Structure I
């Protein structure tokens with residue numbers, strides 16, 4: 001999943017949205033990895049590949065919106 005200009009941390013609530021359908025789910029981040037290194041949080045300023053695990057099953061090709 002490519003992410004740009006965001007702050008993410010374990011426990012953050014996000015909306016997972018599949019734009020080709022009406023599928024929208026609330027999820028919580030359970031783990032974050034960058035280059036196979038686990039992190040508690042990350043400040044992203046440039047586009048990078050981030051591995052995220054959620055408290056629900058998530059499919060590829062979803063957009064992530066941070067719940068504020």
Structure II
């Protein structure tokens with residue numbers, strides 16, 4: 001089984017920055033980095049079993065499916 005080395009957050013940030021236009025604002029850059037960090041956090045939660053399906057959430061709150 002081959003081992004895959006994931007890029008570091010620093011490497012991922014550089015790649016994200018390189019994809020943006022030269023005219024990007026500081027606010028847009030900060031927003032994009034924050035969104036990426038939120039996505040990575042969510043993926044880690046799913047991997048660790050800290051997520052529920054939409055159906056489970058609807059049942060918990062008594063909402064129609």
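Quick look at the values:
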read-out: Label whose coordinates, when mean count of other Cβ atoms within 10 Å over residues 8-15 is calculated, return 11.6 (choices I, II); value: II
read-out: Label whose coordinates, when Rg/Rh (Cα atoms, Kirkwood Rh) is calculated, return 0.93 (choices I, II); value: I
read-out: Winner on mean count of other Cβ atoms within 10 Å over residues 16-23 once structures I, II are ranked, highest first; value: I
read-out: Structure (I, II) behind the derived value 0 of helix-only ellipticity at 222 nm (-39500 (n - 2.57) for each DSSP H run of 4 or more, over all residues; to 500); value: I
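Just so you know, all these numbers are worked out from the coordinates, no wet-lab data involved. In this text, all values refer to a predicted model and were calculated from it rather than measured experimentally. Cβ atoms are built from the backbone, for glycine too; each structure is taken alone.
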